[in-house]
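None of the figures in this text is laboratory data; all of them are computed from the coordinates on show. The shown structure was predicted, so the numbers you read here are calculated from the model rather than taken from an experiment. Cβ atoms are built from the backbone, for glycine too; each structure is taken alone.
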Structure P
Amino acid sequence: MIQRPQSLTSIVLNELESLILSGQLGPGEPINEKAFAERSAVSRGPIREACRRLEQAGLVTIIPNRGVFVRKLQPKDAIEICDVRAVLSGFAGRILAGCVTPDQVSELTDMIARMEAVAQTGNAQAFYPINSEFHAAIFDFAGNGRLREMYAAISKELHLFRWRAMLVSPDLVNSNQEHREIVDALKNNDTQGAAHMMESHAISVKNRIVGSGLGD
């Protein structure tokens, strides 16, 4: 299959999303369309369209006559999203425990080993991307496209709160121990145990947000 080149809008969208999700553009910060256009050597049309898509994804707020700003997620919103994420995670664990393959277990185990090496150093900034990769893989392996899409959508909204909570209140070793318990349940085809561990692990994210003071 011939792959079509990305449109300018898609390229700009990916770059802006990366800046937001990496924390280089923080909550409440403006996106300067003119400066971004000059820096990226593109017209402002694709930037405006990319910003509209980011608004649909819940990552920015467009205020007429003022501009585009990285969305400030309210604590109540973050906690509600955490609750929904917990339910989706439990369902993904239940599905995957019934169909997981040895290769998938091996991939997840490898990610845990990578996280363990980082956790011992206390480097939350290096831990977080692998952690996100681990959870996304579970939803991919579960094989339910709609479930994966729902998880991806709320994960983007929740990202900045999770990121900040991990930096403020890192508990990397315990978090990774929970990852091991999840994979053990999956490997043993323990549908109930996997569902429980996935849901419990997701709820611990909410508890970190509240405990870190970001939910005040």
Structure Q
Amino acid sequence: MLPFHPTLLVVLVSVHACFSTPGEEVASNMAPPEATDFNRTVYAACKMRPNTKLGEGLPKVYGQVLFKQEYPEGTLKVRFLLHGFSSQSDGQSRAIHIHQYGDFSEGCDSTGGHYNPYKVLHPNHPGDFGNFVASQGRIHKLTESEATLFGGLSVLGRAVVVHEKVDDLGQGGDSGSLLHGNAGQRLACCTIGMSRPKLWDKAHRRQQSRG
């Protein structure tokens, strides 16, 4: 058996370092394996359901929130397909945010506060989507987000929450404004989970057919 030479190990490690792409090891751990299945794109979905602790007279919101992001540096695209808002409240803005926990053991109240990995003030949380106006009892909207489906800051497993009121975007002049935008009760919520491209593609085709 040939003797082991420590210098040989040093040479091998050095050669690997020379030919490795910077950040290659870190990047390889950032995307879930599904990214390779779907042309370096990750899809996620969130099935919206009314808050089980919903107050009397408030709308019961259903629908989907769909996500699509290209690996590694693509912008996260988010599509809201929500219904159940009262047509009498058309024109009223509703705040939508990503919250910390996908936990509905106490209805939407157990989802915690806004997902805030950077410990910044509202409205600078990555999941602060802002305000959306219902039309004919529905919110159908495509937007972009600073949140991500990749790496340690991924929003997979977090919750999307639809609120009763408008988000004051941190301009309310009180502590609540800088924490959650004074957006009121939580009407509905869902957990963000991995999905196949089918849901996103179907919603995209439907939107195109409507012009």
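Quick one: mean count of other Cβ atoms within 10 Å over residues 38-45 came out at 18.2 when computed from one of P, Q, so which one is it?
Among P, Q, the structure yielding 18.2 for mean count of other Cβ atoms within 10 Å over residues 38-45 is Q.
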For which of P, Q does helix-only ellipticity at 222 nm (-39500 (n - 2.57) for each DSSP H run of 4 or more, over all residues; to 500), calculated from the coordinates, equal -24500? P
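Can you rank P, Q by mean count of other Cβ atoms within 10 Å over residues 54-61 and just name the one with the largest value?
Between P, Q, the highest calculated value is found for P.
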One of P, Q was used to compute Rg/Rh (Cα atoms, Kirkwood Rh), for residues 30-149 alone, and the answer was 0.99. Which one was it? Q
With relative contact order in percent (Cα under 8 Å, 6 or more apart) computed for every candidate in P, Q, 27 is reproduced by structure P
Of the structures labelled P, Q, which one yields 1.13 when Rg/Rh (Cα atoms, Kirkwood Rh) is computed from its coordinates? Q
